[in-house]
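None of the figures in this text is laboratory data; all of them are computed from the coordinates on show. Values in this document were obtained by computation on a predicted structure and should not be read as measured data. Cβ atoms are built from the backbone, for glycine too; each structure is taken alone.
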Structure P
Amino acid sequence: MRFNVGGLPVKSSSSSESVRVTRRNFIGTTAAGSAALLTGGLAAFFKENASAGTNFPIVEASITQLQAAMAAGQLSAKDLVQAYLNRIQQLNPTLHAVIETNTNAIAIANSLDRERKAGQVRGPLHGIPLLVKDNIATKDGMQTTAGSLALYNAQVPADAPLIARLRAAGAIILGKSNLGEWANFRGSDIAYPQAVGWSARGGDTKNAYDLSYTSWGSSSGSGAGAAASFCAAAVGTETDGSITGPSAVESIFGLKPTLGLISQDGIVPISHQQDSAGPMARNVTDVAILLGIMQNQQTDYRPLLQRGALNGKRIGRDVRYFDYNYFGSGIPGDEETVAFANHALDVMASLGATIVDTDTGDVFAYTDDEFTALLFEFKAQIADYLATLSHTNMRTLADLIAFDNAHCTQELVYYGQDVFEAAEMTSGDLSDPTYVAARTHATSTARAGIDNAMASQNLDAIVAPHLTNSTGPAVAGYPNFSMPVGIRSSGRPAGMLMYSTAMHEGQLIAMGYDLEQELNARRAPQFLGTIQPIPNADLCNKPHPRGKQHLPHGKIF
């Protein structure tokens with residue numbers, strides 16, 4: 001697959017009331033952000049705004065630190081919300097990480113502050129502002145659109161269960177983060193890397209470390225927003241690579257959980273057979289806090305955060321994924337990334353782990369079947385989701401395709417919708433023998449690759465460099481933890497994946513914490529590079545190829 005770069009935010013036509021984007025709902029360009037960009041003083045500008053209007057330094061602050069400051073009376077939830085909103089207003093015109101903010105956030109914070117004063121603290125998320133990806137339903141004044149104008153003004157029936165759990169725990173849903181539109185399952189003709197984080201509503205998400213680099217996708221806004229301290233932490237979703245990829249390129253920790261650990265209800269689907277929401281944060285502790293609250297059976301993972309977790313563990317080095325030639329030239333990465341991953345393994349060994357070479361199999365043996373299965377699943381499951389919405393006439397995938405064609409200059413800006421069209425060409429029948437064979441082969445092969453490696457070598461986890469093996473754990477439905485392991489000479493982050501079999505999140509978090517404390521690899525972004533102009537694909541003035549496209553490994557949906 002080629003990649004494409006998303007461009008400036010695309011406003012809707014004023015002649016179409018159903019897709020009008022107002023100034024209140026769309027974070028526009030501010031004079032301060034533009035001036036900083038034009039004068040080349042962007043890094044200094046971000047640094048100067050580190051506290052964003054409060055005396056407490058919010059940049060890089062952990063949930064634990066913020067909670068302690070509120071407990072000590074040094075910070076209120078209201079002040080914290082306002083500080084993040086100020087930072088978003090100042091800097092989001094450059095990063096495009098946030099689609100919209102919650103106009104009720106201050107009022108919610110005031111209410112939570114009153115609870116705290118009355119001695120009622122709900123837990124570690126009390127008064128903590130979070131960003132959530134714009135394909136996760138929130139029943140409030142904000143939109144849930146998967147980045148598409150097609151769902152603008154549609155109303156969801158309720159908060160997604162994971163949102164309800166976060167709110168009940170005292171979290172403040174500060175806003176909706178940008179994403180690759182439709183979680184990057186609309187078109188495969190993406191010619192520039194930056195477009196994998198583009199949506200018609202939010203524009204193209206920029207990488208906080210290098211503005212010319214990819215933000216990956218599809219949870220691009222959650223990754224960039226967490227990295228740039230637009231929030232305490234964020235929530236993303238992944239079908240294959242969409243949490244782990246953005247986390248890697250933004251030097252944050254992102255955990256794609258076991259399939260079903262977190263409810264899929266209220267998430268705009270690609271596939272119930274692979275979709276999962278997950279936490280994205282600047283440290284392992286915050287990942288543990290969010291995961292424990294978001295999941296169906298709430299669990300406190302914090303007691304697992306102890307030094308020594310790697311001592312005596314057996315870690316598999318997934319050998320074929322340490323060779324970037326295995327993937328070709330389509331994935332941003334270089335030898336430095338592999339070197340950083342190998343160094344992290346050396347550190348794990350120094351902490352008492354035994355490192356052994358292993359092989360979880362060739363993902364190319366089942367990626368075509370994965371894609372075939374996803375096409376069938378999307379056609380059926382997006383219709384089921386659309387049926388739950390009110391105030392919209394979008395009911396089928398065919399409706400979405402027709403909308404994009406009718407709004408071509410707004411929607412089909414940098415890439416097309418050949419994946420949509422390929423899905424529409426399927427029967428959408430999940431009892432179709434073609435579908436059943438594809439899904440069965442993909443899932444069973446992916447699971448066997450990981451399970452056999454784990455069992456035959458008595459492994460506790462398996463590792464690979466960033467942007468490599470998202471597919472094995474994704475198709476298997478197994479957890480995958482992306483962790484920062486360094487900053488390359490270019491200033492771009494290097495990450496490492498650590499995965500295991502089903503329901504081993506606790507062990508991954510514990511080992512990740514031990515490594516994090518010893519390696520101390522995360523660094524705040526420096527906002528290097530310059531924004532690169534993005535050529536319009538000019539799809540509205542010429543025929544566009546249709547039919548199934550072969551997506552490469554390193555998928556980002």
Structure Q
Amino acid sequence: MACRALIVALIIAGSAWPAASVQAQPALPPARTYSFGERVIEQTWLPRRDPARSMPYRVEGIIAVPEGDGPFPLVLIFHDAHGGCPPDTAVDELALERWPCQPHEERRNDVGLAYLARALAARGYAAVAPNLNAIYAAAYGSVGPELQRYPAVLDAHLNGLVAANRRRIEAFDISLVGKLDLSRIGIVAHGHGALLAMQSARARQGRPRSNSADGPFAALLLVAPLYSPEGDADVPLGVILPACDGLAPDLSGQGYYEDARLARDRKHFAASVYLIGANHNGFNEVAPQDDLQTPSPIAGCRAGDARLAPQRQRDFLARYAPDFFDVAMSAPAASLNSGPASRAGLNPLDPAPASLYNLPVHTALSLGTAERAIVVQPRTRDDLGFNGFGGYGLRGDASHLDFCEYRRPCMRWAIQPGNPSQVRFSWTDPAGAKWTLPLGEESADLSIFSSLHLRAVLDPTDYLNAQREPVTLTLTLTDAAGHSASVQLDGATTPALAYPPGEMNRQAWGWVGHAYLASVRVRLTEFVGVDLTRVQALDIGAAGARSGSVLIADVEFLRVALAQRGDRLGMPHAPAQQPRL
């Protein structure tokens with residue numbers, strides 16, 4: 001016990017910013033362990049007389065609290081299923097754990113996220129990382145019952161926090177009386193933890209906000225998440241995809257973003273970050289790091305290739321998470337054009353970033369329904385014709401349009417995170433390549449919108465991109481008087497149009513790599529000379545001298561001008577004036 005306590009204390013004490021960042025960051029609040037002793041999970045899905053029905057576990061975790069009186073919003077940090085207790089050698093062929101094990105034998109995976117709890121506390125959030133090993137344990141009568149075990153364990157921790165917010169409880173080693181705003185609870189969930197977080201978020205939707213910790217969650221940040229296609233929860237959503245995820249190389253967790261982006265009448269934003277060079281377990285200080293060596297079909301991710309050091313991944317998360325929650329929970333300084341929004345790539349007025357916190361990324365951002373005027377999303381093949389403004393789309397003679405259905409592969413052998421619904425826009429001759437999108441029968445008033453947004457990626461499996469070169473697209477707005485203005489996008493200035501990394505698999509005659517559909521944003525003020533109150537058409541055309549093929553989705557106009565007056569991203573307000581069709 002003494003040895004285990006010393007190890008936990010050393011890990012918590014060492015959870016600070018990396019050396020390169022220490023000078024730029026304030027001193028971090030300490031992280032403390034807490035424990036309410038042993039409890040029992042009643043596994044009611046097992047027979048009554050089954051000796052495994054009552055599963056013992058310890059209610060314990062890590063907490064970090066800001067200085068001051070509060071009340072502070074609460075952020076729960078859910079670790080992944082990294083294994084807690086040693087293998088059960090009696091049934092080793094089944095890969096089961098020996099549960100329960102002695103405290104000094106258990107790997108405390110919650111402790112590996114103490115650095116994140118401290119970073120959040122430094123920004124004004126009370127952060128709690130509960131020990132969830134019992135939820136994930138492959139033991140005690142069943143394997144993989146985490147969604148059934150989870151509610152009882154979560155309630156045990158939350159009930160302790162509610163009680164501590166009302167009266168002093170020694171388990172926390174400090175007084176939490178009045179310091180917790182339990183009506184605002186956010187979650188950071190790693191790996192399997194995303195399944196738990198989304199299950200709760202969906203179940204809590206529609207409940208009234210309450211300081212008893214039983215209301216809706218305020219925001220979700222999912223890190224290297226496992227995906228469950230059970231529906232969207234309408235809360236501010238962030239998804240971080242490590243490009244070199246050796247445990248889930250298809251990055252199916254992007255499906256949470258795609259579900260949110262397709263949801264109708266959604267109030268809140270959704271954001272996705274594709275973190276180049278990152279792996280699955282590097283976000284946790286105590287988790288096994290063997291997936292750094294896991295063979296991967298993704299170019300640049302094999303052992304020996306350029307990979308992010310785990311410490312750099314943790315530094316990224318320790319910076320991104322506070323900025324994300326500042327925007328998601330509408331901190332006073334976090335309007336759309338604030339520092340937190342811009343640093344995290346959440347400012348729709350900024351061009352989509354090529355890097356965040358000095359690390360290379362691709363990103364995608366979807367706003368609430370009230371802030372979007374969708375031209376083409378698309379949802380069905382019919383969207384290749386009539387668009388969201390009521391106009392009928394046309395294509396040039398040298399170009400072709402194909403529809404790719406959601407959750408079905410669009411390319412041969414390429415791994416596309418989330419398999420979004422999208423359009424393949426391809427051409428043999430750029431001189432005749434154009435996709436014209438009339439904005440209604442007459443014209444549309446776009447003066448209330450700030451930006452034109454779309455998502456794009458080159459199709460690396462199409463022979464029209466055999467040169468493996470970036471493509472150049474031209475976006476053109478034309479008004480009712482016939483005046484036109486264009487903005488040209490190329491791979492040098494627009495990361496989404498660069499050729500994605502990958503390689504040929506000649507045995508399967510296919511291409512292997514990720515093809516992440518990334519955001520492209522252009523301010524409407526760049527279309528000089530066009531009357532934005534009377535826009536008739538949007539043209540997407542090709543430039544250059546080569547053939548090409550690009551996957552495109554979410555062609556839309558974003559209404560974010562009210563950010564200048566302090567509106568919050570994704571917060572409900574008066575709906576946008578509908579374009580005049």
Structure R
Amino acid sequence: MRIRPRLFWITLALTAMLALTTLALRLGNGAAPDPPEGDPPPATPSEPAESLPVATPSALPAWPDEDGPAAPVIFVEAVAQDADTFNPVLTTNPTSLAVARKIFPALLELDAQSGLPFPTALVETWAPSPDGRSYTFTLRGDMAWSDGQPVTAWDVQFTFAALTSEAVQSPYRAALASMEQVVVINDQTLMVTFQQTDCSLLHRLRHPLLPSHRYAVDFGDLRDNPLNLAPTVNAGPFRFDEWRPGDAIRLVRSPDARDEGAPPVDEWHYRIQPDAALQVAELLAGQLHAASVPADLVAMVTGDERVVLHQVPGDSFSFLALNLADPQAPQAGQDAAGRLVAQTPHPVLGDPWVRRAVALALDTAPLLAIAYGEQSYRLPSYVLPTVDWAYDQSLTPLPHAPAEAAALLDEAGWVMGADGIRMRGGEPLALTLITNDDNAARVQMGVLAQQQLAQAGIAVEFSPLPFEAMAASLLGQQFDLALAGWEQIGPDPAASTFWHSRDDRPGVGLNVVSFQDAEVDRWLDEAAAWPGCAPEPRGERYRLAQQRLYTETPFVVLGGPLVTWAYDARWQHLTPGPWGRE
């Protein structure tokens with residue numbers, strides 16, 4: 001689905017309330033949040049700049065041969081958004097961060113296929129403490145910045161101090177609130193300690209590192225340092241060469257980069273092209289080597305021998321939330337001592353048979369078609385299939401089964417009336433459904449869901465709401481049914497705080513349906529805090545939680561978008577994954 005002008009981002013409106021969550025919550029579709037106020041604006045040349053050279057067939061990968069060296073290998077990737085600053089402490093801009101990850105070192109990176117963190121070439125060894133709260137990193141002693149200075153533990157400490165500094169006000173400060181300290185033991189050794197054991201926090205250590213010797217110790221020049229717009233001091237596999245705002249960014253391969261079997265790329269260009277259709281046209285013309293193809297343009301490249309398509313489930317999904325508690329009297333799921341607080345059940349949806357009937361009465365396929373076109377996938381639960389170590393493959397998405405839904409409602413005492421509305425004890429089976437009115441597709445989905453549930457005898461009053469009202473109703477747990485979506489879920493289920501009773505906090509918690517289950521709480525706690533974060537025992541507990549949630553039906557998880565990468569078929573060594581490209 002294409003980005004719409006009006007975004008529904010609970011994260012942006014409720015940053016203070018959701019500061020402890022590690023998930024970017026959005027109830028609409030959109031781009032990354034704006035950088036913090038005061039960031040340097042993109043540089044603008046005084047006159048049009050000459051464009052960087054486009055890719056040509058001679059720039060495609062080739063091994064040197066007996067006739068002489070091969071032509072330079074240039075890889076050109078399309079991006080829709082220009083960079084703003086290359087200082088990774090200050091920006092959430094996706095293009096800026098893509099460049100930063102290629103020119104700056106980091107402690108950890110993600111496996112492109114599994115999403116599991118692993119040490120980068122900077123790290124020689126790393127080990128957790130027995131309680132899993134601390135990690136000790138030993139850095140290689142032979143890595144240097146491009147100005148000759150060594151990359152040390154002090155660079156790590158400086159970067160994370162800047163990220164968490166009140167004076168800097170980095171957009172990552174809230175997400176790193178759980179970081180207790182970074183202690184430098186010696187130039188090549190450091191210890192990172194978090195306030196609690198939480199395996200999802202490891203992903204915070206993927207942040208690109210700054211050359212601390214080129215910035216003021218007190219961060220006084222962090223926002224106006226010339227390196228922010230021309231980061232010529234690098235220590236990644238590529239070095240910054242040129243940025244022509246509105247046109248392209250050129251990186252050149254570092255002389256210290258290691259070959260890993262594939263022909264090395266000598267230059268990596270990011271071509272700034274906001275028009276997705278033009279990206280596809282330039283890809284087919286051989287002027288680009290890779291581009292992300294939106295769902296409505298996939299047909300343009302399907303079956304074309306010039307490109308290879310790679311589709312992966314996206315990092316998001318749509319769902320229908322069913323409130324298990326009385327929306328007239330929302331209350332916290334735990335008391336101050338951490339004991340479960342019994343919830344007054346929802347007068348209708350407190351019955352698990354009714355919740356399952358609602359799920360079976362929905363025809364998911366046309367709902368997903370509205371949301372994502374033909375490029376979508378079904379989901380049985382909240383863990384993404386791209387998190388294969390935790391995803392429960394034994395579960396299947398619930399079918400559209402109106403007869404079974406009717407039988408469940410009959411068994412629950414809801415009898416079909418002459419007017420097509422079910423009744424029990426003189427009361428109609430009536431519910432309200434809310435969604436955000438600034439997302440046209442979401443509103444269409446709501447209308448269709450209303451019609452589908454009406455066929456099962458469930459009277460639904462559909463009320464699309466403005467952003468502020470939707471946010472207040474959803475987080476305040478003052479709703480019956482809510483059509484929404486999670487985006488930027490991430491590769492670790494510990495970041496998805498949807499189900500634990502301690503996150504049942506009206507107004508601020510993400511357990512908006514008041515789900516309570518002591519065993520699920522225990523499984524989630526054990527999985528999130530497993531010392532060493534081994535995926536096998538953690539995955540076992542997440543699968544148990546998914547099975548319980550599948551039975552209890554607090555959400556009807558509809559599905560998510562397929563993300564399509566297209567690249568020039570002449571490239572033979574690209575292996576795109578859901579969490580990156582190898």
| said: Tell me which structure, out of P, Q, R, gives 3.1 once distance in nm of label points 7 Å out along Cα→Cβ at positions 87 and 391 is calculated. | reply: P
| task | Consider the structures P, Q, R: one of them gives 25.7 for Kirkwood radius over Cα pairs in Å as calculated from the coordinates. Say which. | result | R
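Taking FRET efficiency 1/(1 + (r/R0)^6) of positions 423 and 495 (r between Cβ atoms, R0 = 30 Å, to 0.05) for each of P, Q, R, which is largest?
Working: P: 0.50; Q: 0.90; R: 0.10.
Top value of FRET efficiency 1/(1 + (r/R0)^6) of positions 423 and 495 (r between Cβ atoms, R0 = 30 Å, to 0.05) goes to structure Q.
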